[in-house]
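In what follows, structures are represented as structure tokens.
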Structure I
Amino acid sequence: MQVISTPIPEVLIIEPQVFSDQRGFFMESYNHQRFCEKTGLQVEFVQDNHSRSGANVLRGLHYQLHQIQGKLVRVVVGEVLDVAVDLRRSSPTFGKSVGCMLSAENKRQLWIPPGFAHGFYVRSDQAEVLYKTTGYYAAQHDRCIRWNDPDLAIDWELQGEPILSVKDQNAPFLKDAETFP
């Protein structure tokens, strides 16, 4: 397993070691001891989530204000541009984002720490995204930020008009959103 740093130091790209031959491949998708050793983090994942989306679906930018969640995200079918946005007002990277292409082919994972919003844009016909969370989902604490907020200036590398949920269409801009201290 290799850990790759990003422009926001707390957001990490994880590249698992993959063993391939004529039969296919094998990899450890998660090993708690190795993850903690390599990242320097002490995390406990309590929930696994699995989503399936069609082409041009954009989900996000989502976060929980209380019962906050760290997420370890990977793609097992297709390809997405996965994005993390720092929502910690006390952070020097507040309002900054990191994007990473995650795909079934590259098998990369993205660690999104607590205090960040998360979203992704599907760049293939369909995509299945799996992610582990450090906190349980709590609908009453669920929040989102507008995906196309000009203050965030995220380049989603759109390949067509994004398909959004009603919640995401009506999300507030960062300047109006509840954030972390």
Structure II
Amino acid sequence: MGGKGRLRRIAIAPIYANKANGMVVFGGLSVPCALGRSGIARRKREGDGATPAGSLAFVGVYYRPDRIPRPTTDLPVFPLKPYSAWCDDPSDRRYNRPVRLPFPAGHERLWRADHLYDLVVVLDYNLASPRPGAGSAIFFHIAAPDFSPTLGCIAVALPTMQRILSRSGPGTFFEIS
């Protein structure tokens, strides 16, 4: 399904003039990205606004079927629904997991009025055995038009996201330094 030359390692590096801006380096290209408002952190905590440092594998893709076509990728793909959300409440047993609205605990809505989550990749950060308070909802998603800071995610322009996904599959990961 994906294009030729599957990507494995994609580097993310900060631009030191502004800790919330970075560069995504892949396939011989360097493109701008938005990072968390607090920059890159080695010790991520819930609500700190930091993008976690380290190797973060691409897990799966969600997309808004009413806005964009199903993405071309070798990763698992799931359509978002108006009730799609992600639990960000460290005290809930579903912390850092997808949930369905209405949901009583703290959560992030995935079906948004803006276009930031029209295409979103779940990254393998604190997923296997979530540690409460260690951070949740770390995604690779669409950047705001002005590339304003995220809450800890990595964000790029839609065409860049589509290009990366077309060459991504199991084994693709970000190396964030």
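What follows draws every value from the coordinates through simple rules; no lab data is involved. Being a predicted model, the structure only gives us computed values, none of them experimental. Cβ atoms are built from the backbone, for glycine too; each structure is taken alone.
I have 6, 24, 25, 17, 13, 9, 5, 1 for P(r) over Cα pairs in 5 Å bins from 0, in percent, for residues 76-115 alone, calculated from one of the structures I, II. Which structure is it? Please list the in-between numbers first.
On the way: I: 6, 24, 25, 17, 13, 9, 5, 1; II: 6, 26, 31, 21, 12, 4.
Answer for the origin of the read-out: I.
With mean count of other Cβ atoms within 10 Å over residues 44-51 derived from the coordinates and found to be 20.0, which of I, II does the value describe? Please list the in-between numbers first.
Details: I: 12.4; II: 20.0.
So the calculation was done on II.
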Distance in nm of label points 7 Å out along Cα→Cβ at positions 20 and 100 was computed and gave 1.9; which structure, I, II, did it come from?
I
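Match the computed value 1.4 of distance in nm of label points 7 Å out along Cα→Cβ at positions 108 and 164 to one of the structures I, II, and report its label. Walk me through the numbers before you get to the answer.
Working: I: 2.5; II: 1.4.
Label of the source structure: II.
Just checking, which of I, II has the largest value of relative contact order in percent (Cα under 8 Å, 6 or more apart)? List each step's numbers first, then the result.
Details: I: 29; II: 33.
Biggest value here belongs to II.
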Figure out for me which of the structures I, II the number 44 belongs to, where percent of Cα pairs over 21 Å apart was derived from the coordinates.
II
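Which of I, II yields 0.97 for Rg/Rh (Cα atoms, Kirkwood Rh), for residues 68-139 alone, as computed?
Working: I: 1.00; II: 0.97.
Clearly, the read-out refers to II.
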